[in-house]
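The structures considered in this document are given below.
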Structure P
Amino acid sequence: MEPYQLTIEEARAAIGRSEISPLELTEAVFKRIEAVDERIHSYLTLNKENALVRARQAENAPEQPLAGVPIAIKDNICTEGVRTTCSSRILENFVPPYESTVTTKLKAQGYVLTGKTNLDEFAMGSSTENSAFGLTKNPWDMTRVPGGSSGGSAAAVAADMCIAALGSDTGGSIRQPASFCGVVGLKPTYGRVSRYGLVAFASSLDQIGPITKTVKDSAILLNVISGHDPCDSTSANMPVPDFTSGLGRDIKGMKFGVPKEYFIEGMDKEVGESVKQAMNELESLGGIPVEISLPHTEYAVAAYYILATSEASSNLARYDGVKYGLRAGGKDLLDMYMNTRQSGFGAEVKRRIILGTYALSSGYYDAYYKKAQQVRTLIKQDFEKAFEQVDIIVTPTSPTPAFRAGEKTDDPLRMYLADIFTISVNLAGVPGISVPCGFTSQNLPVGLQIIGKHFDEETILKTAYAYEQATDWHKRKPGL
């Protein structure tokens, strides 16, 4: 096994036994990036010189939980002194003067930043095709997308160009690319992880989480990045358990809900079969399937695209060419604003700003935004009712495997529907994890989504781990 193929758990054990040094591990990962990233394009900015310095420092503090572990960070999470672009022309040369809370916590545990990964511009998309700096390709099939918006992070983990990565999830942006790339992606409960330093898309939906090779690695990273943060007013002041402690416990007698609304017409047949086999596996491990209903699921996409675009329209108003980022010239101030936003934002970002501004405008606010908030409450109540009967909910992560690049770009609605199974989790604020659960006949990964109660990441991690240990899907690697 090559050093770059290690998991966090394996890398830490190997470093602890002096079988490999943090510097050797970091050098191996950068060699891997040089060998394959030209084809995949996961990274927008590499941090090699800095990373080698950090790796040498890690050799003096080997007891830290992440000492010397090379981790990639999605390029909408601020890293002090390292360019953070959000894959947008408007922030092409932006270097943050401060560090996000999550990367501050990773630094305190000795991690090595490999670089910043590609995404859909401002995290708006399901395919990484909306990046101003080019498409990331799926390591399993270069003609296909890696999913989005955290496509660069998921592809980097799948192709062993980092040991693990962080992404962000507003409507499925960690779980869907994890599913498409055959890796593990965890969206924590809203408020579990600080958003300070995450460039905002939709503040009531955004959440940072890990993308890893195994469930245990996700638990290890969640231990590090969780916790209350006074810099984020929406961060929950809740105790943080040791998320690794429940791994390996059996799931006998656990009830898992199977929502009838998630097995729909138009879902890929092979995806449906893989997910049903995964449910059979959970049953053989002692889980008890219970049919449940989440009746407002059909309104989730519509509600989400009103709320998310409204918040985006408000959040992206700050990019005006005055304080930071791109500035285009003009004959007066208004002209400069318009030219800056016209040349700085891509088509999808403009589309969402226009949608959101319309939904918030006088005369339409009650008809759209207020109504969407009411639907959001109903969706949250659906989950609360379901969790009175069951411990977890199990669904497909995505209705299809990775689609071809260009296949949905001309039809935004088809693209938006790619997130139909992940959006409700963000609207309700509950945690969800995607784990590999099979492959299609074309050798494309399929993801199983496990959804939990608010602040009950332990149960979804325990279930995901039990399933992962009983199967081999997570051990398959793309043939690069």
Structure Q
Amino acid sequence: MPHEAISVFDIFKIGIGPSSSHTLGPWRAAQKFIQFLKDKNRLNHVEAIRVLLYGSLAKTGKGHGTDIAVQLGLCGDDPVTFDVNAIDQKIAHIRSSKRLLVDGNIEIDFDPQHDIDFLFTETLPYHPNALTFLANFSDGQQIAETYYSVGGGFVQKEGEENNGNTSTQLPFPIDKANDLLHWCMKTGLSIHEVVMENENSWRPESKTNEGILTIWEIMKACIYRGCHTKGMLPGGLNVSRRAAALNKKLLGDKTYDDYNGWIEAIRSGGNDFKYILDWVSCFALGVNEENASFGRVVTAPTNGAAGVIPAVLQYYVCFCDGHSPEKIIHFMLTAAEVGSIFKKGATISAAMGGCQAEIGVSSAMAAAALTESMGGTQRQTLMAAEIAMEHHLGLTCDPIGGLVQIPCIERNTMGAIKAITACQLALQSTPDFAKVSLDGVIKTMWDTAKDMNSKYKETSDGGLAVHIPISLSEC
């Protein structure tokens, strides 16, 4: 089989919440459909567009903003740059005018209530996250294109073998954890050094470093914004944001004007275990409250799990020795490689694997990155990833109301704490005596995913989603 080359920038994507597979993926699918029409020289002849949402996209699409994402994608807006504060106004205008400006310049009749169909009882065989775009043209012809949002913002067009890059030849091809360990042992390189050598196949090292630090800047901004924004989360559950109140409680009367001043204020509080624990939770809460509010986040490797890696990296920056750009780059490279191994060997889609595929994978990524950053060996680093995932196996995805809020937001705090614990366990352990390998736990995770009942895989048909009788006033 051809090797699937996955870059750090495939795993870490800048986008808009609340879901990488249900928001970012459909958004990208809509953009791909528009590009397809352009390539066929058919865009200027479009008279009508209809969107069909299947399976998990239908069942939790409203709560995840799938319909919103599709409309913005069809308009030609990009999730990396689109002003998150303009979402409500633009969607309201489309709804009231019943008109859509395709690719920003071709106006067609479009009523979201009728032209976006939520097919709750239909699922396509390839993947639960499927959507089809139907276009009618002025000459009477029609086109239908189907796409699959396969997790983490990755999108695959029906009929494609895979959505990965198989043309790029990497010096160190890696599909499994043992492959990564093999190259480390053969070359004497650390994990992040092996990953950087692979990244050099796409771009100069300076560009990779610049891109990773840009990702970190987005993460930092998200943490800071989330920890300083009060109010209620949208969607109808009436969930109050907690990060800002916790931030205020922990800092008391300390004053600051920006992110750097905030970090100094946090550090001045000392290194008490409970104090640090509260801050890790606060960081994770802040990110995922932003995610739930259609804020700008970094998919890591998904939006539902977007708070784990920023929280652990912020812990490394605040309370350890991770404040230099070089150390942040090393952290992110290692985390990304572990995420890509999970994607290749199992899944990072909750609709395929439950929440073990989101929080579990992000926790394993963070655990590995922190372990190497704290001086762990290559074997200890992979051991940390294994420990983190082992204790997320079987974790279901059962969002109440189809919203990425309960239990999703708190799960990010738990994933971050588990990552730090896994790191500490690995650093104090001898991997040679470990009974479970990372590849073994990845295979187990995939077997568990396939055995898991579909009602626990991002459908809101089981678990907390059906046992908590909450009426949604806005969904």
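Please treat every number below as a calculation from the coordinates, not as lab data. Everything numeric in this text was worked out from a predicted model, so none of it was measured. Cβ atoms are built from the backbone, for glycine too; each structure is taken alone.
Could you figure out which one of P, Q the value 17.0 for Kirkwood radius over Cα pairs in Å, for residues 284-395 alone was computed from?
P
Among P, Q, considering only FRET efficiency 1/(1 + (r/R0)^6) of positions 148 and 244 (r between Cβ atoms, R0 = 30 Å, to 0.05), which has the greatest calculated value?
P
Let me ask you something else. Give the label, chosen from P, Q, of the structure having the highest value of FRET efficiency 1/(1 + (r/R0)^6) of positions 116 and 444 (r between Cβ atoms, R0 = 30 Å, to 0.05). Intermediate results must be reported in sequence, preceding the final value.
Details: P: 0.65; Q: 0.20.
That would be structure P.
Then there's this: Quick check: -11000 is what I get for helix-only ellipticity at 222 nm (-39500 (n - 2.57) for each DSSP H run of 4 or more, over all residues; to 500), calculated from one of P, Q. Which structure matches?
Source structure for this number: P.
With mean count of other Cβ atoms within 10 Å over residues 100-107 as the yardstick, tell me which of P, Q scores highest. Kindly include the intermediate steps, with their values, before the conclusion.
Details: P: 22.8; Q: 15.5.
Checked P, Q; max of mean count of other Cβ atoms within 10 Å over residues 100-107 sits with P.
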